[in-house]
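**Q** Down below are the structures I want you to see.
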Structure P
Amino acid sequence: MGSILFDYRIVCDRHFFNEVIKNKKYLSPSKPSIMQKLMYINDKAKNHSRIHNVMSKKVFQDILKENSSLSRGILRASFWDCDEEEFEAIGDEMERNIKIAIDVLDEEPNRTMILTSTAMVTAYQQNPHYIKELNIKAGVEAIAIIDSYFNSCCPR
């Protein structure tokens with residue numbers, strides 16, 4: 001199957017990674033794993049192959065440090081580690097993620113979703129940098145979106 005124009009670009013934070021991927025608090029009802037599904041989505045995204053799923057470079061590097069068995073190649077296949085100086089200079093991780101998400105709004109499909117933990121959804125929505133054009137998802141809802149995206153690019 002060719003490339004797919006997904007409804008939203010994805011920005012992932014460390015809380016989503018830890019809650020869903022590392023600790024497996026929420027599981028997809030179907031295989032493969034969430035990490036593998038994100039790899040397929042990242043690869044098959046129209047106009048954004050290998051850069052569809054975005055993660056701050058600082059978060060990306062921290063995840064690698066905290067998870068010594070996780071290879072850089074596997075993480076990179078799932079997430080583009082955004083290394084834009086203006087964002088990486090922002091000390092507050094939530095503000096950095098919001099600004100990265102706003103930046104990718106300029107590119108088709110002109111919609112961005114931040115995936116986070118269930119505990120962080122309200123904090124994102126109450127952050128002074130948050131804008132209503134961003135979508136914040138977590139938990140079962142985030143898993144359902146990933147499953148839907150995966151199924152559209154890899155039908156069984």
Structure Q
Amino acid sequence: MNDILTVGLPLYNSKFQYKTAINSLIKQKGIDFKWELVIIEESNNNAVGRLALFRYSKKLYELGCNKIFHVPIKKKMPESMKWHKIAKLADKNSKCIVLQYDYINSKDNRLKKTYDSFKNDIECVESKDGYAVRTDILKDMFDCIFIKIDSLKKKKI
């Protein structure tokens with residue numbers, strides 16, 4: 001099976017919170033599939049930065065993470081646009097995107113349970129830790145939203 005799981009992690013002012021999310025990923029159990037981590041981070045005074053995040057890369061790779069993307073963005077961006085970027089950057093074989101927040105300490109079986117759920121044509125998984133959505137649906141949803149926004153009459157203020 002070539003399917004992989006994408007974990008999306010949007011960061012903003014997360015210098016002191018990001019460790020919760022990263023440690024939550026490091027403690028995952030039962031990983032017998034490939035997964036990737038896509039981080040979209042607004043660059044500001046409280047940014048984590050690529051170097052701090054990549055200190056964890058060895059542990060993440062040992063856990064089956066086969067790619068880590070860190071995309072710094074210069075200006076403030078609504079969270080919906082960050083999710084859109086994450087969906088666009090997801091591997092072409094990504095089956096689903098797990099929406100991971102910096103302050104969420106996920107259960108140690110979240111990735112495994114989510115991956116297994118999507119084997120059965122599930123479109124969305126909801127848990128106490130958050131959501132996971134099938135990658136193609138998330139991409140289509142955001143593409144539709146942004147196409148619609150582009151077609152609206154705008155007034156700059």
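**Q** I have 4, 17, 29, 24, 14, 8, 3, 1 for P(r) over Cα pairs in 5 Å bins from 0, in percent, for residues 13-76 alone, calculated from one of the structures P, Q. Which structure is it?
**A** Checking each candidate, the match is Q.
**Q** Consider the structures P, Q: one of them gives 22.1 for mean count of other Cβ atoms within 10 Å over residues 5-12 as calculated from the coordinates. Say which.
**A** Derived from the structure labelled P.
**Q** Looking at distance in nm of label points 7 Å out along Cα→Cβ at positions 21 and 45, point out which structure of P, Q has the largest value.
**A** Q
**Q** Now a separate question. Can you spot which of P, Q the value 16.1 was calculated from, given it is Kirkwood radius over Cα pairs in Å?
**A** Source structure: Q.
**Q** If you rank structures P, Q by mean count of other Cβ atoms within 10 Å over residues 53-60, which sits at the top with the largest value?
**A** P
Just so you know, all these numbers are worked out from the coordinates, no wet-lab data involved. These numbers were taken from a predicted model, which means no experiment stands behind them. Cβ atoms are built from the backbone, for glycine too; each structure is taken alone.
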